[in-house]
Each structure stands twice: as C-alpha cells, then as structure tokens.
Structure I
Amino acid sequence: MSKLTIVGIACWLGSGLLLGFQGISSLMYESRPGQSTSAVDAWENLSLVDMFGEGAFTWIADIPWEMGQSWLIYLTEMPTFILLLCLGLLVFIINAFVKT
C-alpha cells in the first residue's frame, strides 16, 4: 500500500468520524421550550473557520487575486467532512497516475 493510499484512507476515515460525531451531537441536542425537537434543526456543519477561528484566516484578504480569495474563503467555510472526503478522492486520483 502506497503512502498516497494511506493518506486517502486517513482522509476518508477522518471524514466519516467527523460526520458520525456531528450526527451524534445533533441527536443529543436539547431543545428549549417552544422550539422544534428535530435533530435536523440541531445539525451544525463544522468548518475550518469554526475550528481555528476567523483570526487564523486573515491572510486570505491579503491575496491580490480576487478569484483565489473567493475559492479559499469557500474552502475554509465549507463543511470539513466534505472537504476531507474530496481531499481523499483527489489523493486517490493522483495515486492512480503516479507510479510508486
């Protein structure tokens, strides 16, 4: 098994663990009186900005290329489990074309 395969599997495993953790935490959500008790209402997507804070990504505003800024903002604000899933897929695709 190559190193890229291990990285891809680790990304997918991390994505699954994060998704499971978010699912369990949304089921444990306690609603206030007068609010809906649905777990769907309790679901909160965890992004990189949520994990590290907005201060960690202030350098994005210094990038002169506006399209690059918008892509990086999108990547830092998208759900982390989707980001890890896509990163794992990208690593598997790269692994298919790289001879090890």
Structure II
Amino acid sequence: MSLSGGSMSGWPLCGAVLLIIPTTFVVGALMGHPPTWLVSQNPVVLLGSLGVAALGNLSSLVHAKVLKGQPATLRIDITASVASIVVLSISVLLGTLLLDMRL
C-alpha cells in the first residue's frame, strides 16, 4: 500500500519557493553583496524557511504508521521522489552554508 500522492505531492514546489530567499542571501553573501531586503537578513526567516522546506519534503518522503495487532508493529514507508530529495539536499546545503557563515 503506497502512501504517495495526496496532500503531500505539492511539497517539492512549496519547498523550492521557500528556498528562494535563503538562496539569494547565500549567493549574494558569497559574492560579497548580500541583498539589502530586510526580510532576507532576518535569521528567523532564513533558517525558518530552510527548516520548513526540509521537514516538509522529508515528511513527503518518509511515512511511519503503527499497525495494531499482537505485537504492535511499526511500519515505515519510504518513497523515492527525486524532486523532494533535491529540495531536501539543497536546503541542507544552504543551512550548512548559513550556519558556517554565522560562525
């Protein structure tokens, strides 16, 4: 029984949209000219959008369910969505770069 599809199918697109602000900040900072938008310099916005994009795509990739019975069984389904894996990888990479820049 596959749990793919449904309401989680839009996460790669939402994650890609959420990655726009952190990507512009990281690319601008690496080039020496960070953007001057106030929203893009807020650490809560930068790290929050990365976290939401990563967790949303991770939740669309991994599903856990407890099956009733004797004994109770934990079932974990992993789906292979290339778009979700790409967004998850980019958000982890950007988060690593942002945290490295802050130190």
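The numbers here are math on the coordinates, done by the rules we state, and not lab data. This is a predicted model, so every value here is computed, not measured. Cβ atoms are built from the backbone, for glycine too; each structure is taken alone.
Quick notes on this one:
- When distance in nm of label points 7 Å out along Cα→Cβ at positions 48 and 72 is computed for each of I, II, the largest belongs to: II
- Identity of the structure behind 17.5 (criterion: mean count of other Cβ atoms within 10 Å over residues 16-23, calculated), options I, II: II
- Answer label among I, II for the case where Rg/Rh (Cα atoms, Kirkwood Rh), calculated from the coordinates, equals 1.13: II
- A value of 31 for relative contact order in percent (Cα under 8 Å, 6 or more apart), calculated from one of I, II, originates in structure II.
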